[in-house]
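The data blocks that follow each hold one structure.
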Structure P
Amino acid sequence: MEWITFRIVLLGFERIFGKIITRKTSPILSAWGFFSFSTLTLLPFLGKVNFNIIKVSVFSGTIYALSFFLYMYALKYEDVSVVAPLYNVNAIFLIFTTSIFLEEKITIQKILGSLFMIYGVSYLKKDVNLKLSYKNLLKSKGAISMIISSFLMAIGRTIDGFLTKSFDKLGYSLGVYLVISVYFFLISFFKNRNLRIYVQIVKSKIIALVFGGVCNAYAYFALLMAFKKIDVSIAEPISMLSSLVSILVARFIFKENIKLRFFGATILISGAFIIYI
């Protein structure tokens, strides 16, 4: 459980630094900075990367690159206290992806837990009734982006749980981040065709980039290490407690109104535990 606890703390602060990075910066350039610095923190373990890891990393890294671009887009255009709980809906998607790829059973308990989670989501954009609450949520491009990101993340986590058993965890982590960083560099360069933008974001946001990179890279590594002890469908729901950390910190850093959102996140997390415990 120590690896999951480590992940909860790091993931909780990751979203805070991610939000800071996206301020006055495009989502694609923010994603490049965030994941390039994540990659740099793992470079001391470059010797653990081999050709087999790179082959698998291209596959999983492609999925994660799209997921994390949407994640950075969501952080730019929506409150952390909305993004953090929606990050957790990948637990619902995991029910189906792990059933297909890891042969885990779909049960009545999991379905009921999923409905509980969906109800909790309504508190993120609370209105006078459920219909208007969900309508408010669906009006937010940031919220929609995070839901899609969570779906892609569930696919990535399932691949991780299936393929990383025979790989060195640090080597695989670095392989994935190398692939993600290359994607974001190429896309941002072809979009802007200006190398100065990379210098500018590093100069203006070096502290957030460094701490965000460390939090992101080692939160992912902690998850892979947790897979040694517990199933992917257990590790992810427990990791959801990080959303409460993010929401509380967002209240003090960004002055977000978190009262109902904290309650909704608590319901959402409770639903996840109904599903998996």
Structure Q
Amino acid sequence: MHRSTSRVRRFLLTTAAALALTVPLGATAAQAADNPYERGPAPTLAALQASRGPYAVSTTSVSRLSVSGFGGGTIYYPTTTADGTFGAIAISPGFTAYWSSISWLGPRLASHGFVVIGIETLTTLDQPDSRGQQLLAALDYLTRSSSVRSRIDASRLAVSGHSMGGGGSLEAASDRPSLQAAVPLAPWNTDKLWTELRVPTLIVGGQADAIAPVATHSIPFYTTIPSSAEKAYLELAGASHFFPQTVDTPTAVQAVAWLKRFVDNDTRYDQFLCPGPRGLQISEYRNTCPIS
């Protein structure tokens, strides 16, 4: 009886000692459990402002003849396979425009650890509801049929777009609440009420936008999204409707931070969202801080 008790005590002490070697001194259980979706080094503002992130990027074209539901496009993806799978983002251009009009976004976002598909639409005149369906079709293609499907975590998907493509990203987020994030850029849509939307959404508007004025588009979109969904509104000082058609650093910084936070669940990026950007390039910033 006594020897049996001693063996149990020795076993417990040995097990405790072994466990102690696997967890750093002072570490809590929460600290010891890493975020399985975290990708890339600890972020800095300088790194986010740079033209490329930490990942080398490869590119592949998608013919419209090989897909259904959207018009083909271009895929950008991290070259490495050492970090496991990545979240994925589908992006739509605007009314009458082609992917080439905003193509700088593809490698910029992919270099921070995402698979990105910049789509061509079925026709350049497609309205936001159609563009939303095409964004979802592109995500389905990426995760089910594309040559990079093995690189993607199909549970971590997002949408973005410019103008009617931005309006389309709101439509896609409304139709598929399982999406992890949406980033409409100068969004245009005749629907002004988004009370049903539950996807974390960053809207970027141009203060001087005369095509989708923020007072009748971006701001009503933002205000009607429930706060429980997590949302932010970034307004660029003096920017026109076409700010996404050239490299725009404030847009890139916030878009990457938003996608890393909600697609990768990476809380290291909270610092760029709350309290958020300030400076001469920013005329307004709103957010549902603190982020939960």
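Derivation of every value follows stated rules applied to the coordinates shown; laboratory data play no part. Because the structure is a prediction, the values reported are computed rather than measured.
Given a value of -26500 for helix-only ellipticity at 222 nm (-39500 (n - 2.57) for each DSSP H run of 4 or more, over all residues; to 500), point me to the structure among P, Q it was derived from.
P
For which of P, Q does relative contact order in percent (Cα under 8 Å, 6 or more apart), calculated from the coordinates, equal 15?
Checking each candidate, the match is Q.
Using percent of Cα pairs over 12 Å apart, for residues 81-128 alone, single out the structure from P, Q with the greatest value.
P
With Kirkwood radius over Cα pairs in Å coming out at 19.8, pick the structure among P, Q it was computed from.
Q
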